[in-house]
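Okay, got some structures for you below.
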Structure P
Amino acid sequence: MTPMAHIRRTSAEFFAAVQFLTRIPMPSQPYEADALVRSLKFFPLVGLIVGGGAAFAHFLLSPHLSRLAAAFIVLLYLTMITGCLHEDGLADTADGFGGGRSREQVLLIMRDSRIGTYGGVALALSLIGRLVLIASIPLSQVPYYLISTTVLARWTVLPLSYFLSSARTQTDGQGARIAQLTSTGTLVAGTVFSFGVAALLLKTRAIAPILAIIALTGLTGFYYKRRIGGITGDCFGATIQLGELGIYLCGAWVL
């Protein structure tokens, strides 16, 4: 592959990652079946872009608004720029695991586009929890936690898609397109980048968020494997949401 071809291919992978994870307009790309899995290496970088926007918004708003009001607008930005992609995954996962007893029931409920009681409660708790926790983080540390959180939360997709196979027998769905297809190089590079960003921004305070995101990824992955035998696209979104809550909690925790 020539250098120019490599640059074009890498750019297309980055655009695919941004297009999938956000609502930021990107140049249209020709369809390639493996485009999503090749774009996984850029998921933490997209998190950095999203978190950078949130940090900048908080920097502009915090001198003029109360902590809670600034946190609300930042959360509004985060949900709008991602198109509520991960919130949708959390709600569907909560409905499936909360309402289904067997593996088949869980997967069937998760396919339903309607939101149920478990999904509604999980979504409300996620939004309220993130709002309260962001407003509770020491003011000077909020921008650093916003960036670190969006990076580390999206890092969770890499180990989950590396170790877990698809829970569905069909090849359709976002989960099946990346499950157990992440390369070792992508996992290692993404881990170094994500943990490095957190360490650079949070210094010694990064230890708790990094340990928390590793624990949450491992626990949710083990749970998905035990309950449905693998992972789905909704499960990725659910772990991202839980990861964000866990990291914000680390920032709000008073020692």
Structure Q
Amino acid sequence: MHRISTPAGPLTVAGEAEILRSGRSVAVVGARAATGRGVDRARDLAADLARAGWVVLSGGAVGIDAAAHRGALEAGGPTAAIVAGGARTPYPARNLPIFDCIVARGGAVASPFGESTAIRRWHFVHRNQVLARLSRAVIVVEAGGRSGSLYTVAAAREAGILVGAVAGSPATDALLADGAALVESAADLGAALDGRPRRVAVEAPEGDAARVLAALDRRTRGVDEIGRRTGLGARQVARGLVALELAGLALASSDGYRRAAAADCIAEGGS
């Protein structure tokens, strides 16, 4: 057991502590209640990243996290679990065989918490923040709109760390619409880190939706204001906004709508 200093603060580590300071770590995260498709995609992506020389980090949870760890292990690469429990008593206990395998294969199980500290709900948020700050990039494979992995995304964005996502779930599609890089392979990650992120292909809207999109920018605007800017009636504006939101071109909030980053890909011809 080691105690080390990292950019994310001090950690207690079981296993090979230095891989956490290699500068070649990428977090692969997502939902606990993952679909079979999501599990397969996380496993395949983690394996590809491991073969490309990346240290795959995740949170050790069931679902996407466990699949990411398994993918890296199956590819013969190191992986590290940043856990909500202690490094000697990582949570969840049902994944102890995975944690043991991670350490045995040259990886690490690390925790920012003391061994005798009872697990609290906020520990998972803090664990996700630590996970982000140890990584060159955070990739969300599959998640719902209220997934805990979005705390990892928020921490990554606050620290200026690349956010990537795999298309096909509510949270990841929203992240892609809001400017996350499309990352489905190690090659995609490398391109994104080099400033050449892959984007989801976007078709240009037509009719009222096109006029509504032209009236949107990155500032949130209410429906009445959009109507004044377009000259369209309330019903036409509403139909246009629904079409844009479904296409990932507009993002809704309690105050109105704003233009999604994905809309910038229209002129570029998508990905």
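No lab work stands behind these numbers, since they all come straight from the coordinates. Note that the structure is a prediction, hence the values are computed from the model and not measured. Cβ atoms are built from the backbone, for glycine too; each structure is taken alone.
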(message) Between P, Q, which one scores greatest on FRET efficiency 1/(1 + (r/R0)^6) of positions 96 and 176 (r between Cβ atoms, R0 = 41 Å, to 0.05)?
(response) P
(message) Going by mean count of other Cβ atoms within 10 Å over residues 8-15, which of structures P, Q comes out largest?
(response) Q
(request) Out of P, Q, choose the structure whose coordinates give helix-only ellipticity at 222 nm (-39500 (n - 2.57) for each DSSP H run of 4 or more, over all residues; to 500) equal to -24000 when calculated. (result) P
(request) Looking at relative contact order in percent (Cα under 8 Å, 6 or more apart), point out which structure of P, Q has the largest value. (result) P
(request) Work out the source of 3.3 here, i.e. which of P, Q gives that when distance in nm of label points 7 Å out along Cα→Cβ at positions 48 and 72 is computed. (result) P
(request) State the single structure among P, Q that was used to calculate Kirkwood radius over Cα pairs in Å, for residues 168-239 alone, giving 13.8. (result) P
(message) Given a value of 53, 51, 32 for Cα extents along the principal axes in Å, calculated from one of P, Q, which structure does it belong to?
(response) P
